[in-house]
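Visitor: See the structures that follow.
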Structure I
Amino acid sequence: MKPIITCFLAILATGLAIAPVSGQEMLTARQIIEKADQNMQGESNISTMTMTIKRPAWERTVGFKNWVKGRDLALTLVTEPAKEKGQAFLKRKNDMWNYVPSIGRLVKLPPSMMSQGWMGSDYTNDDILNESSLVQDFTQEIISTGDFQGSKCYQLRLTPLENSNVVWGKIITWVSCTDFIFLKSEYYDENQALVRTETAGDIKIMDGRKIPTILEIIPADEPQNRTIVKIQSMDFDVKIDDNFFSQQNMKSVK
């Protein structure tokens, strides 16, 4: 692959961060995030994953399947362990629900729960249900470029818009210049204190796209803890009817 000599150019006259990628192509910080987000999300996707939660005294693995369409529709089904199998989480625009089959209850999740850990992990409900958008809910700024894991990367700062309903005070992320893959992200609270760091690795091609298949979260205040997500399969731009994302389907989806 032809190396990129320069990935960053700030044009002060316009107030925009612009980066040359190859030849005459120039990208703004927003376009870089759009490309990376689109590469990982597509217009829709169906995926199967396992999530291993590691603590000093214990460890457990949760298997789940995701159906996602755009930013407004998402359904997550827990497939293991047996005692939690069948739990489902649904998002339709700004409304979110959790179905618990063991008690036959459907619970609406308030916005305040978006920052809470999903299934006891270091990932939040917001992460799993795609509540916030890195493109629509943040302003994007290129900080610099550098090497990370052997790849030339853009380092960008994402700052939430004033009226956006997001969990984070800011995000610092590293995106590869050639493949537009999120390789590392640091998440900060509203007081600008680091909350967690996410790294990505084991890059593979799935359904024609190069994506990371292992994601690891380490909380800043408890670095001995970690959550590791392994993507087992991912299909992009799959036709999914909007009616699939329904409360009724939460009880029967497989």
Structure II
Amino acid sequence: MSDLVLNRRQEQLVARVREEGFATVEDLAGHFDVTQQTIRRDLAVLCDAGLLRRYHGGVSMPSSVENLAYAERQHLWQEEKVRIAQLLANHIPDDASLFINLGTTNEDVARALMNHKGLRVITNNLNVAIMLSENPSFEVIVAGGVVRGRDHGVTGQPTIELIRQFKVDFGVIGISGIDPDGTLLDFDLHEVRVAQAIIEHSRQVYLAADHSKLGRNALVRLGPISLVHAWFTDRPPPAEMADVLAAAGTQVHIAA
């Protein structure tokens, strides 16, 4: 699968459907002042990528209970994720200790950390563990638990128990959705419990999440964005989140 690059109208189309909840081809064609055939082509791209879901008579946002397939997520917003990962990695000094949890963006973070020295990393992401173990100056500890075949993530009570044995400098987490009120959301309760343990046992919490996570529905609540010290993303958050972020004290770093 090639990397997906959306044009401006397609990005705005996703944003409008997110805002409205449901939209018809006719309504979208009128709003964007293009033909229905053009809108149908846009929707075919967006639905095939899993960014929207087809229904009789129109489209809506994807399910709040099921995430996109891992292989699809690897290719969505790939350039943005790489920029986010590099910016975050620049905020991790050599000889630091850190947690890294699941997610395709976090795998890019791990890749961006490969030129560091002396890192001590605890992770429940086998892809991250294998990658970082190639640096001989790193010490990599893998959390035990149940391994998921779809993305090589490890979850479960043994994972949480291992995390609780440490207090690290940085916890690097990903997320599936961010509500406008700052609530962090995910699809998997087991992942959320691991992320909550990481937050509790990290001195600084760094969130790596691109703009597509804003307003995205997911079933499980991780907690408020105030749990995060710094959010690394690729675009400025919408103006309506300014008060939320200010009250939370969360720094926002934009990977331009």
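Taken together, the values in this text are just the output of simple stated rules run on the coordinates, not laboratory data. A quick note: this is a predicted structure, and the numbers were derived from the prediction, not measured. Cβ atoms are built from the backbone, for glycine too; each structure is taken alone.
Visitor: Given that relative contact order in percent (Cα under 8 Å, 6 or more apart), derived from a single structure, equals 16, which label among I, II identifies that structure? Don't skip to the answer; put the middle values down first.
Guide: Values: I: 20; II: 16.
Structure of origin is II.
Visitor: Further, regarding this structure: Supply the structure label, taken from I, II, corresponding to helix-only ellipticity at 222 nm (-39500 (n - 2.57) for each DSSP H run of 4 or more, over all residues; to 500) with the calculated value -2000. Please list the in-between numbers first.
Guide: Details: I: -2000; II: -10500.
Working through the options, I get structure I.
Visitor: Give the label, chosen from I, II, of the structure having the highest value of distance in nm of label points 7 Å out along Cα→Cβ at positions 119 and 175. Display every interim value, and only then the final one.
Guide: Values: I: 2.8; II: 2.2.
Top value of distance in nm of label points 7 Å out along Cα→Cβ at positions 119 and 175, among I, II, belongs to structure I.
Visitor: Moving to a separate point now. Assuming 0.55 is FRET efficiency 1/(1 + (r/R0)^6) of positions 55 and 239 (r between Cβ atoms, R0 = 41 Å, to 0.05) as calculated from a single structure, say which of I, II it is. Please list the in-between numbers first.
Guide: Details: I: 0.55; II: 0.85.
Going label by label, the one that fits is I.
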